Structures are given as C-alpha cells and as structure tokens.
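So, here's a batch of structures to check.
Values in this text are rule-based calculations from the coordinates and carry no lab data. Given the structure is predicted, the values throughout are model-derived calculations rather than measurements. Cβ atoms are built from the backbone, for glycine too; each structure is taken alone.
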Structure I
Amino acid sequence: MHNQEYSAAMTHDLHKELMAHLVREDREEDLIFTLWAPSQGDKRLTALVHTPVFPEEGDRQRHCNASFNSQYLERVLKLAMEKKCGISFMHSHPGPGWQGMSHDDVVAENRLMGSVAAVTGLPLLGMTTGSDGTWSARFWVDIDGKSYERQWCSSVRVIGKTLSASFNDQQLKQPEFNEMFKRTVTVWGKKNHSHIARLKIGIVGLGSVGGAVAMSLARMGLTRLVFIDFDEIQLHNLDRLDYATKKDLGLLKIDVAKQRALEVSTASTLDIDTFPYSVAEELGYKAALDCDVIFSGVDRPRPRSILNHFAYAHLIPVIDGGIDVRFKNGDFSGVDWQLQTVGPERPCLECLGAFTSDDVSTEIEGSLDNPSYISGLPDNHRFRRNENVYPFSQNLASLEVMQFIALTTACGGRDDFGVQRFRYNPGIMESNTERCCRPSCMTAALTATGDSHFHLFGKDIGAEEARLRQKSCSTPSLKEICHA
C-alpha cells in the first residue's frame with residue numbers, strides 16, 4: 001500500500017458523537033477507539049470510520065494527557081476481529097487546526113500498531129481532533145513485518161447534509177489566488193474556495209450534462225478532476241457536447257474534454273485523470289473511489305446503482321440528474337428534468353426512482369445492448385427515450401453545479417436544495433426537501449462499510465463493444481475520419 005494517497009472519512013452524525021466525547025470543557029485530552037472499513041481506490045486508500053467503542057470504567061486515565069489500559073485494547077481487538085474491521089485510535093488536542101504528533105502521541109501509537117496489524121490485517125489508523133473539530137489522520141503501514149512507517153492522510157472528510165474536509169496543507173496545498181476567478185471567489189469567499197478547489201471531483205459520463213459540468217468546474221478554478229467514460233464522440237451527439245467540434249469526431253470524450261478543460265481552466269494548476277472505462281468495470285470503479293464527490297452523467301440503471309452504493313457504503317456524495325422528454329402523436333409535448341444529491345442523511349437514488357433493481361438485472365444480462373430487445377419495446381418505453389437537446393442539458397448541468405456548491409460550502413445558509421424537478425409544463429421548478437427512503441430500504445445499513453462484504457464491478461458489454469468499435473472504426477462517423 002505504498003506510493004499512494006491516504007485519507008479518512010466519517011458521517012456527520014459520528015463526527016458529532018466523537019466531538020461530544022473528545023473535546024471537553026476542561027480542555028483535558030481524551031481518547032477513544034473506533035472501527036473502520038477500507039475503501040481502496042486506484043490511487044487512494046480511505047478509512048471509512050464507523051463504530052465507536054467508548055471507554056468503560058477502568059479503561060483509561062485522564063491527567064491532562066490521556067492514556068488507555070490493556071483491557072480496553074483487548075476488548076477493541078476482539079470486536080475488530082469479530083467484525084473484520086480495522087482499528088482507529090483517536091485522541092484530542094486542546095488547540096485548533098490540523099494537528100501534528102507529540103513524542104507521547106508517537107509512543108502511544110507505537111504500542112498499538114503491531115497488535116492491530118496482526119489481528120486485523122489492516123494498518124493502525126491514528127486520528128487527532130483539534131478543539132475546533134479539525135481532524136488529522138495517519139496510517140502506520142507495515143514495511144517488512146517488523147517495522148512500520150507513518151503515512152499522513154491528505155484529508156479527512158465529514159459527510160452529511162454538507163461535506164466538510166480537513167486538509168493536510170503539506171500534501172494538498174491551498175490554491176493560489178488567481179485574478180481569473182476573482183469574481184467567483186467573491187461570491188463564496190476564499191475559505192470556501194480553498195475547500196472546494198482541493199476536493200477531488202469525479203465525473204462519470206462525459207456526455208452533454210457531464211461535459212458541461214466539467215467545463216463549469218474548470219472555469220471555477222477547481223484543481224483535481226477525474227473523467228470516467230468509455231465512449232467516443234460521434235456525429236449524433238455533436239449538437240450537445242459544448243467541448244467538442246467536428247474535428248474531434250472519433251476521439252474519446254474524456255480526451256477531448258480534458259484538453260478543453262485545461263484550456264478554459266482558471267486555476268494555476270489543474271490535474272485531470274482520465275479513465276476510458278465504465279464505472280461498472282474494475283478500473284473505472286476503482287478510479288471513482290479516489291473521488292470526494294461524484295457527478296453522475298450516466299443514463300443507465302447499472303452505473304446508477306453502483307454510484308448509489310458509493311454514496312453510502314463509501315461516503316462519496318453523488319450528484320445525479322436525468323432528463324425525460326415526452327412526445328404525443330409524434331410531437332413534442334413536454335420535458336422534465338430531476339436532480340438530487342445522495343449520501344448520508346439524504347434519500348437514495350433507488351427510493352427516488354432513478355433506477356430499479358429489475359432494470360439493473362436487465363442491463364447486466366446484456367439486454368440493453370441487444371438491438372432486437374430494444375426494438376421490441378414500445379416507442380414510449382423508458383429505455384427508448386433518449387431524446388435530449390443542448391438547452392435541456394445546459395440547464396440540468398448548471399443546477400447540478402449549484403447542488404455541489406450547496407453541499408460543499410452551505411453558501412448563503414443553504415446546504416440542501418432537496419430533490420429538484422423542472423417541469424416544462426407549466427414551466428416551474430419544484431423542490432422537495434422532505435423526501436426520504438422507503439422504510440424497507442436497506443441502503444442506509446451499508447453506510448461506511450466500503451467493499452467489506454462485496455463489490456459491484458465486473459464485465460460491461462456496452463463498454464467492451466465500444467472499444468471494439470473504436471479499434472475497428474466501424475461506425476459511419478469513424479469511417480469518415482479513418483478514410484479522410
């Protein structure tokens with residue numbers, strides 16, 4: 001697990017519970033053990049902190065500093081072994097901000113790292129909170145079975161209605177101010193800009209909506225983006241891709257979008273990682289796990305179900321939207337678009353009707369990539385309604401970016417727009433902040449479990465066929481390019 005980024009994340013509810021225990025009015029330090037589940041991405045290991053194991057009578061001493069007794073550790077080790085989880089050792093410091101480690105801190109964690117690694121098979125996670133609720137974190141990684149190396153986390157994220165993050169300034173430096181985004185910063189302030197600019201934002205699907213989101217984020221001065229899409233630019237989608245032109249026909253969407261985003265970026269530096277895969281394939285799946293927030297630009301049920309899983313099991317909020325165009329007797333009769341942010345404290349995509357488990361099964365079976373199956377469906381079936389035009393996409397994309405701003409800054413005192421739905425007839429925007437999951441929904445039970453019990457990646461027929469098509473130049477638009 002060397003040569004990679006490290007981070008930690010927890011829910012806002014757990015954060016409040018831990019703050020109530022660790023940050024004391026008498027300013028004395030305190031401690032607690034918690035359990036965590038791993039979320040291993042392409043380049044980042046994240047500890048998803050979940051179960052607190054509160055100290056009982058005789059488990060610890062408080063004397064300005066705090067120390068634990070062996071009985072406390074033994075109880076935690078037993079619980080971690082039963083639940084097959086990692087262990088985090090947390091304590092508080094009386095000062096604000098990202099905390100370093102004192103000699104006593106290092107000694108205390110050295111007492112733990114060997115036994116924790118032996119019992120759990122995972123590195124010890126050490127965490128410290130400052131008096132203002134800022135978290136710092138580090139992993140103690142086994143080097144050779146005998147010694148351990150401290151690896152500082154680049155960030156610790158707290159996810160609920162809002163997403164807040166504590167950043168390690170040595171690894172993720174604060175962005176340099178740039179006159180090009182001066183007006184943007186004026187709206188939500190330098191502190192908020194420093195926060196959102198250092199988050200790693202994933203866009204899954206660089207079509208009309210995802211592409212417009214990418215351009216918006218680049219112009220806003222964000223510095224870390226991940227593009228995931230296996231498709232190429234074709235004639236039939238040039239009318240909706242604001243980052244592409246005719247000369248880009250046949251090129252991968254992620255490559256063209258990356259080049260365009262770099263051209264319009266207002267940040268001093270912009271790092272963009274691109275992955276020509278489906279999020280349902282292992283490489284695309286792992287790439288998405290490196291992200292702090294994901295924009296969903298997909299229109300199929302299987303990738304939506306995977307992103308829904310990420311939002312809760314991996315604590316990565318997902319901003320999703322969809323467009324439904326309707327016709328009557330062959331004439332346009334109306335359009336709706338709906339968008340929402342999903343994650344802890346919010347209703348999931350399945351309960352909001354963005355996908356069904358039956359539709360996911362249909363896609364996994366390959367039916368959605370079978371022309372005979374699609375042609376046999378009624379004309380108004382949801383799998384055949386793919387009409388979309390530039391104005392619809394642009395409006396949905398801008399609304400999704402506003403959901404992102406609310407989630408990450410709570411700018412103007414608003415952190416949640418709820419489920420938003422634009423109705424062309426009668427021309428109104430509805431907002432519902434009262435929606436919640438069905439009583440029978442099991443999604444919340446997976447919160448912060450990562451891939452401890454299962455993963456959702458595998459084969460994606462559509463992605464595999466796209467790569468064959470790109471290799472053979474078999475589509476009309478690609479033939480034009482190949483024989484030009």
Structure II
Amino acid sequence: MNLLDRLRAHVGPAQVLTDAADTAPYLTDWRQRYHGRALAVVRPASTAEVAAVVRACGEAGAPIVAQGGNTGLAGGATPDASGSAIVLSLRRLNRVRAIDAANHTITVEAGCLLQQVQEAARAHGRLFALSLAAEGSATIGGNLATNAGGTQVLRYGNARDLALGLEVVLADGAIWDGLRALRKDNTGYDLKQLFIGSEGTLGVITAATLKLHPLPRAQLTAAAAVVSLPAAVALLERAQAMAGGTLTGCELMSAECLRRLARELPQVRQPLPPSTPWSVLIELSDHEDEAHAAAVLERLLAEAIDAGEAVDAVVARSVEQARALWQVRESIPEAQARAGGNVKHDIAVPLSALAEFVAATDRTLRQRFPWIEPVVFGHLGDGNLHYNMAVRDGSPAALAFAHEAEINRIVHDAVAAAGGSISAEHGLGQLKREQIRRYKSEVELALMRAVKQALDPRGLMNPGKLL
C-alpha cells in the first residue's frame with residue numbers, strides 16, 4: 001500500500017486532497033510570497049489520526065508541514081517546491097475540550113480559531129487574553145507554534161506565557177500528553193517550551209491548556225498625538241506608573257502610516273490630525289469600574305499634555321468609539337498593501353534604545369536610498385515595531401523590493417547593535433532562516449541543532465524552516 005492509500009485509510013478518502021484546485025489554498029502563504037507544492041493535503045480530525053499520519057509519513061520518509069489557519073507572515077507553513085511533502089492541516093481539530101472556570105483554564109484543540117477560544121472563555125465569564133488582528137482566522141496551534149504576540153502582551157505576555165500544557169505528536173508518531181493545568185510544576189524540564197515557538201520543526205501541537213483571566217469590569221481606549229518618539233516612550237512610562245496592571249495595550253503609529261491610511265482607506269475615520277509625528281493608542285482594563293478607569297486615563301492624558309509629551313488626545317466614550325480607534329490601528333497593514341506594499345520588519349529592541357534606534361536607522365537608510373520612506377507602527381508597550389520601508393510618493397513600489405536584501409542587512413545589523421531581535425512575533429519561517437545565522441552565536445545555533453536532532457533525527461518535521 002502506497003503512502004496516499006495509507007493516509008486515506010487513516011483519515012478517510014475525502015480528507016486526503018490531491019487535486020490542484022483543492023490543494024491550492026494550502027500551498028501559498030498569506031502574503032502571497034511563498035508558493036509550494038505538496039504530495040497531498042491531509043486533514044485529520046483527532047490526535048489519534050494525526051499520530052497515524054505522522055507515523056505513515058515517517059515510514060515513507062515524507063516531510064510533514066503542519067498548518068493551522070495559514071495566516072503566518074514568514075512562510076513557516078508553506079511547503080517547498082519539491083512536491084514531496086504532506087501538508088498536515090489541523091483545522092478539523094477544532095473542539096473546546098474543557099473549561100475550568102474555577103481554575104481559570106481552558107483546554108482546546110490546535111485547530112480552534114483564536115476568536116473561538118476568546119468567545120468560549122467569555123461565555124464562562126473569563127478572558128483569554130491573546131488578541132491580534134487575524135484572530136478570526138488564526139488558529140491556536142499556529143499561535144503557539146509561532147509564539148504569537150498581539151496587542152495585550154504588555155499585561156498578559158505572549159502565547160508562551162498563556163500556555164500551561166500541551167499535547168504534541170512527536171516525529172515518530174508518539175503522543176506526549178502534557179495537558180497539565182498547573183501554575184506550578186517543578187518536576188523537571190519544561191518540555192512544552194520546546195514546542196512553543198518551534199514552528200512545527202520539532203513536533204505537531206494538537207491541543208493546549210491555556211490560562212484564563214477574570215473579565216475586566218471596564219475597558220477604555222484613548223488616542224494621543226505625541227510630538228516625538230522619545231515623548232511616546234515617556235508617555236508609556238507615565239502610563240505604566242499611573243495605571244499599573246490596568247494598562248493592557250500601548251500601540252504606536254507614525255504620521256506616515258496615518259497619512260497612507262487616509263489616502264488608501266478614507267472611510268476609516270481618524271480622530272486626531274494625521275500630521276502629528278506619532279500617535280499612541282492606550283487601553284486600560286479596569287477591575288473596579290468605568291468611572292475609575294476614566295479618571296485614571298483622563299489624568300494620565302492631562303499630565304502628558306502638561307508635560308509636553310502629547311499635544312492632543314481623545315478618549316472613547318462608548319464601545320463603538322473604542323472600536324473605531326482600534327480600527328485605525330488594525331487597518332494600517334491593509335492600507336500599506338493597497339499602497340503597493342513595503343519591505344517589512346518585525347523587530348524588537350529594548351524600550352531604552354527604541355527612539356535612538358529609529359532615528360539612527362532612518363537616517364542611515366535615507367542616506368543610502370533617497371527614495372525610501374519609513375512606515376512604522378507596532379506594539380510600543382513591549383518594544384516590538386513593524387519597521388517597514390516603503391517608497392516616497394512618485395517612486396515605484398518595486399524599488400524597495402529590488403533593494404530588499406540590503407535594506408534588511410542595514411535594519412537587522414542596527415537591531416543587533418541595539419540588543420534586539422530580528423523577529424519579535426512572526427517567527428523565522430523561510431523568510432529569516434538564513435539571516436538568523438548572522439545574529440546568533442555558534443553556541444546558540446549548536447544548541448538549537450542539538451534539540452532538533454534529538455526530537456526529529458530524520459529532519460522530516462517542517463524542513464527548511466527556522467534552522
């Protein structure tokens with residue numbers, strides 16, 4: 001029996017896709033940058049079926065590319081062009097297995113949409129805190145495999161910080177049941193952390209037990225126009241000192257982002273003048289009441305204006321107004337795509353170095369490329385910037401892509417010099433697999449290879465990614 005016949009026997013003929021029209025949506029990444037081929041796309045519906053598929057592929061020597069919602073931005077879930085790989089779609093593993101409200105935990109399968117998990121938690125009066133623009137299409141398995149960040153990292157942490165336990169199918173088809181719902185478990189290596197952020201190169205995450213939090217009684221959002229990037233960092237420091245743990249989000253947007261947004265998506269209403277150099281979006285989640293949150297937020301903004309950090313501010317007075325403020329932030333990527341795209345960077349630097357990094361790197365890039373236009377936004381609260389490089393009006397967008405390698409080298413060298421990371425929340429995938437060798441020590445790379453060799457000695461788990 002050949003591999004495809006074995007796979008059909010394990011998951012059913014209808015769940016082994018081989019026709020070009022059926023497999024096409026699984027073979028191109030979200031940004032349309034990477035295009036691959038596959039022997040088949042296989043869609044198991046249980047952990048046992050995943051294990052059977054992995055065993056069959058192992059015996060046949062077929063590479064396995066695990067895939068969730070296919071919303072990744074670094075090509076980590078796209079097969080290569082050889083056509084020898086099996087794409088293992090986990091979308092049918094989409095059950096919420098258990099919710100323990102008293103323990104503040106939820107156990108879900110890897111194919112659950114992030115939004116589905118949020119809604120299940122909310123139905124039990126709890127918050128699942130991971131939040132990002134693609135939550136209606138991204139899956140929990142993919143979020144964990146890439147250690148997704150999002151807009152509430154400042155208070156709740158990355159996906160890694162929200163996971164208590166995992167269920168994983170290993171490269172030999174064995175199932176590791178590590179679905180522990182404990183905050184404290186000091187009984188050896190924390191194995192789940194090996195698989196979180198590993199981009200499917202060590203095993204296939206099939207389920208997870210995740211932390212929940214109490215629902216806040218009030219959630220308020222404000223936007224502030226700030227005079228400079230140092231002023232934005234100062235505003236963040238002021239917000240942390242005044243709001244403490246109620247500060248859940250602090251997002252940054254450059255004037256160029258908002259100018260392009262106004263041009264490409266004029267229907268998205270902007271509450272502040274887009275000419276101010278930077279805008280900051282602040283969100284508080286209060287466990288007292290809305291009046292308390294509003295008082296803190298209004299005092300914070302008044303003091304920031306008095307200190308010269310902000311020149312204008314607006315506070316959302318309703319859920320609809322808050323959504324409108326967040327729509328500005330969340331529409332920036334679409335506006336950039338409509339404007340012709342840009343060379344993207346998902347970087348992190350220490351907050352203490354952020355303003356100087358942007359000023360110095362902008363200067364270096366503009367000296368080298370007079371046509372370049374930085375279009376910068378991101379998560380100010382944790383130092384994660386989407387430091388994107390577009391072209392000035394009147395220049396073809398293709399100009400930036402023609403110089404992508406040199407732009408990347410300039411940006412990434414500057415990130416490394418500032419003690420930062422060239423991938424803050426999107427992973428390495430195919431996009432940065434080779435570049436990371438320049439910035440990690442040989443000792444660190446050797447340790448990573450040793451882990452890979454121990455868990456996937458034949459190199460069949462998502463080959464060509466990360467390492």
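For the reader, a short list of remarks on this structure follows.
- Each of I, II could give FRET efficiency 1/(1 + (r/R0)^6) of positions 75 and 323 (r between Cβ atoms, R0 = 41 Å, to 0.05), but the derived value 0.20 comes from I.
- Given 0.70 for FRET efficiency 1/(1 + (r/R0)^6) of positions 163 and 291 (r between Cβ atoms, R0 = 41 Å, to 0.05), calculated: source structure among I, II: II
- Set I, II, criterion mean count of other Cβ atoms within 10 Å over residues 283-290: the highest-scoring structure is I.
- Ranking I, II by Rg/Rh (Cα atoms, Kirkwood Rh), the structure that comes out highest: I
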